[in-house]
Structure 1
Amino acid sequence: MRPAAQDYRPDIDGLRAVAVLAVIIFHMRAEWLPGGFVGVDIFFVISGYLITRYILQELGAGTFSLAEFYRRRIKRIAPAMLLVLGVTLALSALLMLPEDVRTTAKSAVWSLASLANFYFCFFKDSGYFAGGNENYPLLHLWSLGVEEQFYMLWPLLLMCWRPRSRLAYLLVAGGLAAASFLGAEWLVGAQKDLAYFMLPTRGGEMLAGAMLAWPARDGQAAWRPRVAGAAALLGAALILWSLFGLSKLDRFPGLLALPPTLGTALLIQAGRSRYAGIGLLAHRVPVAIGKVSYSAYLWHWPLIALWQYGYGAPDLKVALLLAALTFALAALSYRLVEVPARHSRAPLLPLAWRQFVLPGGLAGMAALALVYGGKIWPGLLDTPYRKELVRLGDANQPAAGQPYVCHRQRLSESDLVDAQCVVGSGPGQIRVLLWGDSNAAHYVGMLGEFTRHSALRFRNLEIGSCPPVLGDPAPFVEARRLQDCRNSLKLVQGVLAQYDMIILGASWSQYQARSPQFFEQLSATVSQLTRQDKKVVLLGKVPEVPGVRRGCQAKALTYPALDCQPSGVEIKPEIAAANDYLRQLARQDRNVAYFDANAYLCDNGVCRAHEADGSLRYADASHLTMPYSWRLGRRIYDAEGVPAAFSQPHWAADRQPPP
């Protein structure tokens, strides 16, 4: 929603250019601009300023109308967003795997209801800064959801209140903004997704912009040139520090959202004072970028995500091509969609029908068809493409999802006794437990092969991103996973007495990287178990092969020239160091053994993600496929029998590589 022509501020379009370029660069490769995600905060401040200024001007003139306000919002937001959403759904249906198409379609339905932030907060597998975002090509619409929720509430408050005192207005807006930032700071440690995606903890940026709108209304706050110059320099410094000094590892949002927010507010206020130095933002190049920034924001992420989904992070050449395509599409949609829509003079209801309800309804029906079409009409799935997907899926299944692999985000009491969680047959009580995270789960097939040739039977209990330790896991676990991890560990610890052998597997190096105390706690856990006369087997971490992408061979059916056989790599030093520590730990106690299968995954120090015939060993960069896990067990058995770690009553301190 732009102000009247006589109030047009080209420097604000320049700020929009900074914001959208920051976000695009960050999404291309985070290391190129570590704090580029604060571009969204810059957008929020600008939005709060411009739209609140319009509301206050209309209230002051006695002409404010909610119907007119939302008519303008629909014209500004809906047409371009619906175009991009529809194109993204179509491209996703053509390029993505069926389960990811359904996920994209679900997010589209929530986005149509201006609730995208709710979907990505509560239903996305991992946080905004975690890996796998390329599976969500509509992820960026979370910010539109936050804005629209804000503008459902803020105009109503102003219309009911009709503030007449500048001081009272600043106190209320400032108080709400302060509560938002403090609430985010309090929440970000325990529930980062809630803090990042939800209005109460992100509304502070828009309220900060709104605080500038009152002086813009009555002209009382123009600064002298020296003051404006100092403010502009400070504002630019705060934004630059945020762009280059912050990263996805920081506690953001919260108090760290203040620098980009204050920096943007200072630049907006300095621009009101006609400070000459602000002219750089008003140059025709940033202004031109700023004019199409909304469309550029809409287009950039689907293009980047769909590229990354198939080919991985873009290099510089590809990034430049994607950026060029983004701005070409943005310019077209600005000229052909945004501008004509804004010039419409239709009343609210006809305009809402034509620009939102009808196209949005069609998009929603298309999304629902993508989600539920296969269930309603099963014949849709009977195609050569789907049959090939099933074949590849059977060959490249990850551990998670197998009925006999009890890998959970949170264990339940029923998992502790579930017969499906037991691998191996035979009479008597189960005396062996495999316990760990996903790096234990992918060993289930290997161990399952050993059960075919020995008396070994075991129950497996794996907890996502949760280390198998007896102490508090807080230093080693993401805040969003901590409560589920604690509850699950408590359940496991309650049944350890039933087992004589405990097999531990985990992403050891990852937990050690989070806290240098991890190995100490692991050692204490092993000691406590052996003091209880239990035998402990430590499973080494497999090498990571970064070039492996989930479902690569299936994606190659729709992505041309996709290479699913990345070059071999050496074991990362941190993984080798972690495995060496486990090996040394095993040598200190005859009731502790160490085992890894890396000798079967690596030749002369080079580790490969695929077999000689091209079949994949890895489901992703760090986890074996379940079919290969079974084949690995057979290969090990053929070479050396059931390894001593799992068959001898007293454990060997180490194992020898195969001949």
Structure 2
Amino acid sequence: ADMGMGSGSGSHTLAALYPELQVIGVDVATDMVELANERFQLPNLQFVLGDIAKQVFDPESIDGILNSSVLHHVTSFNDYETDRARQALETQVAQLRMGGLLIVRDFVKAEDGVVLLDIPSEGSDDPKDLKHCSPATLFERFATEFRSLSSTPGFNYEKLESPRAGWCRYRISDVLAREFILRKDYRADWVSEVKEEYTYFTQRDFETVFRNLGLRVLVSAPIWNPWIVRNRYRAKFHLTNSDGQPAEIPPTNYIIVGERVLPGSGVSFREKSLEAAAGYLTLTQHRNKQTGLVRDLVRRPNLTLDILPWFETEDDIFVVVRGSYPRPILGCQPRGTAPLDAYYTAGYVNEPLLAIQTEQPMGLTVETTLEQSGISADNIDSVANGTTYFPSAGGIQEIVRSVLVRIAPTTVSTPLADRSGFSTSGIVKSIAAQQLLRAAQVGGLPDARIELNTYELFLQQGRDPGPWIGDEINVHETDAIVAQSLDALLGGPRRRVFENATPDQSEGFLELVAAKLEELDADQNVIAQKTLEFVIPKLTSHNTISVALLMQQDGEYWMALDDDDLPAAQSIDGNSNLLVTPAWRLPHDIATLTPALGWIGEQLSANHGITVDDFYVLGGRYFPSPGVTPEAVYPYAATVTEEISSSTPLKWVRLQELVEQRALLRDGHLRIASLRAAHCLGLLTP
């Protein structure tokens, strides 16, 4: 159900994207419903009259409810009472089936605080001239009429002298600064826009409301629309915190996704206490014979096999995954390291079916795993090799192997037997493959393994992975690239630069920790607990940024690779050589995206002789190994200025060649970066 569907175009887009779904647009306005029914007609689409804050459907009858930029209308046109949003969500939850999803995409309120807002004063000083008045004049008008439906509209501010010539400075609350920034470009509809209060819940409020309503928070994330940031925010205003430091650009939107579960089921995890390491994970040390640097590696005792069943319908490819599997360390903030982008997940994720590799032949392992997942071995049509790669070769001694298992079209919804030690061990379900990739592009797919295997599936089948919905990359043309082939790079001399070291020689790069994790229900009762062991970086944060450096030459796209030496490669493949995309774990004192990208730019210049022209978000963040570490990777693409240092160690390879020979790319970060970049630039369309 698409609540408050307005014109109905969004509902129509959903129905066209997902023909297997029955999409119902809901609106309170009779004329809008009638127009939508006339304009948009698909066999899986209908429009009905209804108030999104009241019951529209029978209890427990809907699989998913979407509120896209509508809940702030519920509060704004009901005396700005924020509890009206909670009441509306409570009513909607009652209409969801167990396992159904509630999605809210709206604006997010800032936490309490005071900021300095600098905006240009160039333009007309007539506040009635909405088309031509300066941003500063518009702000001062806004201060008189914000929440115009209230008996006391507007707010107070303090006007100060700006250090920027031709600008004005205002001291106001962060909440009010965000309200102005969000609507400063909506001048044509200004009178109606100032009636509304865009922000009503903080991110913390949203998450609390969802948990109290019995929902697992699968994703809670601010959104920075790249086009809006680049064209309407960057250099159009400046925010300064109360401590005098530049503040982050506020998010343009926010999304939260919750899964309805039975009363008494787990909805969140709490890290209760530290425990002694249990010995499940092992740390080993490896000295670089050339530099003397000792690197730590973590390994787990068993080899695993990722299994991705899939089937085809007339309209789409579906993959079968283990949904809502508990990975509680993803929701932990060990030793105070926070996400760069305020992303939160309760720790219930979609991931491939997972099997422990034993002496049993692989084919039998696949059959056994599928039988345990509610899929008969008789339904297997064929088995093909999937991906093989290092998930995080800088710290994890592990190679991920997978198989793609074609099965007969099936409907599967099988709760898995208890193996996690928590209230759930996940449920086996099918998801449209293109939907998974779209989720990855906007940060809604925490597990990187599903994404890589889904890309592999589309490429092996010669199918279109669908449109790229993330940031668009403007790649520069150059003639400065010294081109190399992947075969030539991989055909070079083999290296073995590491030797074993002892624990006392470790430089403390990684730390093994164990924590008691408590699973809580909606009433905050502890319903399960388990001690889990995991590894965190000790000298850096657990936030990593990877960079796909891109250029265009001779009508083709090129990507820069680093011919690195890593101990995980030597431990598993026998040689230390590994082609990687540049990536760095961030220092502890870098906590937000703007300084992080500035620091990454400095590293690219110092280590690779590269000057970055601009950074582009290359899809959402991902977790390379959710069962071992809470490390999160933020992938970016970067365009490079034409002045490329002749001393750069980077190697430029055609992006199309990287796609075609992806099986040779063993670094997981490189594989994700190259496939996402190729998808964005249109190289994956058959």
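Between 1, 2, which one scores greatest on Kirkwood radius over Cα pairs in Å, for residues 21-324 alone?
Values: 1: 20.1; 2: 23.4.
That would be structure 2.
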Which entry (1, 2) yields the derived value 4.1 for distance in nm of label points 7 Å out along Cα→Cβ at positions 213 and 533 = 2
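Ranked on distance in nm of label points 7 Å out along Cα→Cβ at positions 13 and 61, which label among 1, 2 comes first with the largest value? Intermediate values should be presented prior to the final figure.
Working: 1: 2.2; 2: 2.8.
Going through 1, 2 one by one, distance in nm of label points 7 Å out along Cα→Cβ at positions 13 and 61 peaks for structure 2.
Out of 1, 2, which has the highest value for distance in nm of label points 7 Å out along Cα→Cβ at positions 469 and 541? Provide the component values of the computation, followed by the final result.
Numbers: 1: 1.4; 2: 2.8.
Across 1, 2, distance in nm of label points 7 Å out along Cα→Cβ at positions 469 and 541 peaks for 2.
When helix-only ellipticity at 222 nm (-39500 (n - 2.57) for each DSSP H run of 4 or more, over all residues; to 500) is computed for each of 1, 2, which one produces -18000? The partial results should precede the final answer.
On the way: 1: -18000; 2: -6500.
Derived from 1, not from the others.
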Supply the structure label, taken from 1, 2, corresponding to distance in nm of label points 7 Å out along Cα→Cβ at positions 261 and 525 with the calculated value 3.9.
-> 1
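Read-outs throughout are calculated quantities, based only on the coordinates presented, and are distinct from any laboratory measurement. Note that the structure is a prediction, hence the values are computed from the model and not measured. Cβ atoms are built from the backbone, for glycine too; each structure is taken alone.
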